[in-house]
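What follows is a set of structures to go through.
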Structure 1
Amino acid sequence: MKSLRPALFGLGIALASTALAALAAPAVDKNWPQWRGPNGDGTAPGETAPLTWSDTNNLKWKTPLPGAGASSPVVWGDHLFLTCYSGYGVGGGAGDPRKLLRHVLCISAKTGDILWHNKIKPTAEEDRYGGMGVPEHGYATSTPATDGKSVFVFLGKTGVLAFDFKGKELWRAKTGTQSSRKRWGSATSPVLHGDLLLLNTLQEGSALVALHTATGKQAWRWGPKIIAGYQDSYGTPALIKTKAGTEMILAVDSEVWSLNPAKGTFNWYAFTGVGGSNVSPSVIAAGGTIFAFGGYPRQSGIALQLGGKDDVSNSKKLWTSTRSPYVASPVHHAGHIYWMDRSGYAVCLSAKTGKAVYRERLQSTRGVPKFYASSIVVNGKLISVSRNAGAFVVEAKPKFKQLAQNNFTSDRTVFNASPAISKGRLYLRSDSHLYCVGN
């Protein structure tokens, strides 16, 4: 696919025993306010978590959920927020789409008690349950975001809703009711930038948008004039700080885009070759370099130097790679990039060169693990939750070492959500329960 030039764009995208103790860093009182944490990149500076857990070990509490979902929990203080869906497309069956119901939950992070529970009926018909797309993740895939005063949830074609911490609805905003050519449903999550809420709505509205957090009114909207192919971007925008300010960066089919998140104006783009029939991983950054991965079937990756203007395809390119995660987003730690692939392998690349350091099969007692959730790094350890075989803990080092495989044997439902961590407690969600793990 040829790169679209700026003229085509609109104005303004190994098992360890239970004797293993906790990760040894001191706990820090930090919130986990959005998907993949405060930095949106899966890093948890200063946090600590157990290496091992089970139904009887290091489990603080578990809470039954009113529905399924692939969204992750977010935490602010003692409040935890989560979304679910029920009524349609649950348990491997379709049913009546008119019975689809979304659930927004506020849960005590200390006890697991549900503090409030709001039920949201759709205002537009979602993509049907069937085929390769929606059954893989469902209708509650977008992780909420919170600024400590309000919580914001993106519910696909129903739009964005804001609630206060007592559960009162503050506003609703429409973001589009379109369907992409695949009809795979909504998957991206909102991110906060000051008093703006930023969203990738290429699926529903053929645009990237910013909403005022106080009112839900649109601050800006930017979209390509030619949308074909770009609707296959399922990644969450990354906010990356540079010397010149913060950039909002999104990987799409065969390109990476950078916008000014405050104004919605276009900074630069790069033709990357990163793409295919879909691009799901989000961009990450470290040391003035951004790393973009994704695309199926031609999975690939690219490193670009930050900054520039207009077309930076050649001027900012540092390396390319033929290795890439499919759905999960990678994580950077100490000069290396890590992820778990869908075939049950742990992968490590050099962030400097893009060359493979290792690709090692995970040792699993429950079959080949498959990953949709993205890893997080806690005190030099990767915590990665598989869909079907529990959670794996691996050293975040260029020499592969698996430390643990952890299972809740009582739960055989799917785990699609990326983990969250706050105050030394790890939060994991399946299609049936929310779990809190701590020492």
Structure 2
Amino acid sequence: MSVRLSSRIVLFFSLISATSVHSQSLEFPYEIPEYDFIHYDSNRFKFEEDNTFYQHFLAKFSRLISEGSGQISVVHIGGSHLQADIYTERIRSRFQTFQPGNNGGRGFIFPYSVARTNNPPNYKVGYTGRWSACKNTQEKKKCRLGLSGISVTTTDTAASITITFPAGNAVFYDFNRVRIFYLADSISYDCSVISPARVTGIERTRPGCITFALDSYSDSLIFSLEKTSNIQQRFTLLGISLETDDPGLIYHTAGVNGAKIPSFLRCSLLPDHLAGLSADLVVLSLGTNDAYTRHFNPEIYRQNYDTLIRRIRTALPEAAILLTVPNDSYLYRRYTNPNTEKVREVILDLGREHHCGVWDFYGIMGGLNSIIVWQRFGLAKRDRIHFTRKGYTLIGDLFFNAFLKSYDDYIDQRPPD
């Protein structure tokens, strides 16, 4: 059966009112709070009308909605806003509760607690043994990194990592496939997965990636190590992807506190990991930390971003890419930061050159000095860089609403069946 959405969806509640399309109840009220300082009319993804990459993504999403078939993979990369995974968790839950059957699984995670840094609240991490961490923000450290931008290494064969999901999550995540990304070489220990479900198959589809198939769905796992050769000396974990065989959308996220574009350029395994996740859409939210300086050079920023986009295009020649403009922020809590406007111009130019979409959150939130207004309304924190949970929730809703607008345009322009 073909499904068409009502045209010109502007706010989430207008989608709910179209009961002929979506009669089921959704977990969240799809309504965005009204603030005079937010430019709601500008809240959309700016893709070229004939952008084949994004049209392909929208077509896959349409098949998922209308037929309940296919899996869609989105990968979102950034800094501290993403490591906390508050606004991206909101985006993920919006996509996956859009209608029944959209939940494709939790996707890519990293056990940040093992590296002694903040972990997203939507999954819990426990561990045993001694682990050392390496981050892409540590310029003097020499380590091979991938999508997560961070690694943890142990020489202790008794070391383990436990992943569980708290009961209060907006979306229930279970999985029947566990994919481990690790540093593969001759001195690496073997690894295994223990869960309430039984492992029925192990597949090594590419170097540094091992997939464990389970005979049923589970919502917890223990990751453990085994030394099977005398030459094996250590194990380096680069990330875990928790997946299902079900149709749906998977929203992978990877963020490192303080990360700049050169931070992810140091991640030599990033292209391989993106290809391993078969990303249909890559969202890049980078620039806040690059612009957090009195000596910002737009040309260097542009060269770095251009290099990163080209690497992603090489790894994923058919994927859509969306660039998000950073939020307004203050330098050292005291000074307005005009660098973000320069970042915005670079991103808009790169979007045109590389046929990427742009989500201009800087303009949507109000532009220069708007972070002060967000702070007054309890939406931004005192550091005038980060947001409160209320603010991050609003950003996630704005992002998803921008997607709905482009999807609605796609439905309106599609020839009738």
Structure 3
Amino acid sequence: MYDFIGKQDKEVLAALAGEERRQAEGLELIPSENYVSKAVREAQSSILTNKYSEGYPGRRYYGGQAYTDEAESLAIERAKRLFGARFANVQPHSGANANIALYFALLEPGDTVLGMDLSHGGHLTHGHPVTYITKFFNFVRYKMKDPDTGEIDYDEMLAVAKEHRPKIVLAGFSAYSRELDYDKFVSIAKEVGAYSVIDIAHIAGLIAGKASKNPFDSGFDVMTTTTHKTLRGPRGGMILARESEELAKKIDKAVFPGFQGGPLMHVIAAKAVSFGEALHPSFEIYALQILKNAKAMEEVFRNAGVRMLGGGTSNHLILADVYGSLGITGREAEEILDSVGITLNKNAIADDTRKPMDPSGIRFGTPAITTRGFMEKESGRVAELMLEALRNRADQNKLAAVRQEIRDLCARFPIPDSFV
């Protein structure tokens, strides 16, 4: 597979080989990561990486676009079918780029966005003060009413919307484990004359696989998303407009030439391949199993008395307060679990009193282990092994035993080459 790199660049080869071994011998529990098929990887490393294709299919600035147009048109049409959208822009290089381009498409400098607070599950691009986008637009935030149930105070959200008159009411999250009430978001947006937008980056695959509700069915105007995570495609972004051609035109202009130059055509081809995989009937089985596996892990943590933000999960991820429940910080837990072959991420919990780089929580989920073929039994066992490692973190013999069992699980459930 690495024939040419092996001859040309031994240092890069060593990094690639090391990462391939790490993924093969360890379990990936970061909710925003997944494995892609070899078909997606082949498309992403294809000859299309050589081609500049500024513009859109049929409207390019350079010649020689017959096959780039074909690849991008396939990605667009498949995305529209997956999500029930009239319009799709598949060019954003990432989910962050998709969100930022959308802001510039729909807002004027100084306009207001109402989004979820980062500490309660939102994303940096939803208006955290450390991001540069807050220099252009005004962000106000909503939070969970009760972090132990995940309940959001929609009456308070409406009051905030009436006070600040946002131009966008933004749903979506990065570390929130429950379902949002889509109808209420749309209703609040309509009441204050705002666009209703949802960032589905984390749950796009669950929506495409019909394991979760489609926000367009509740009347959202726009959805933004990544194309990896639960959707199991290459790393990239996408913007979907439900039915407004006017919005679609604004989005296209904001993405190019407003925010990005030449699209990554090799990545767009890989998006097309992954969307084709998600249209296969087997993807619906996969999406549903993600939820079942997450519930199996939830049950283990609940029985162990570990506090979970939101009280558990209704989607693919769990956010656990390990500092309050086990007396270990999120950073320490991440390092210990990494040493036994379980990869997840430290994460702040709602109103965390600890610093972001050494927070109280860990965030983990089931998309990648479900891709490997794990069912509820194996997922529950992984949760048990996590707790064994954390509770016996000073016992090297017990940690070694956990590491060996993880290796055995990986050998029984290797990363598949194909999903269809």
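Worth pointing out:
- Test item: helix-only ellipticity at 222 nm (-39500 (n - 2.57) for each DSSP H run of 4 or more, over all residues; to 500) calculated as -8500, pick one of 1, 2, 3: 2
- Which entry (1, 2, 3) yields the derived value 14.5 for Kirkwood radius over Cα pairs in Å, for residues 249-352 alone: 2
Read the figures in this text as sums done on the coordinates, not as results from a lab. Only a predicted model underlies this, so the values are computations on that prediction, with no experimental measurement involved.
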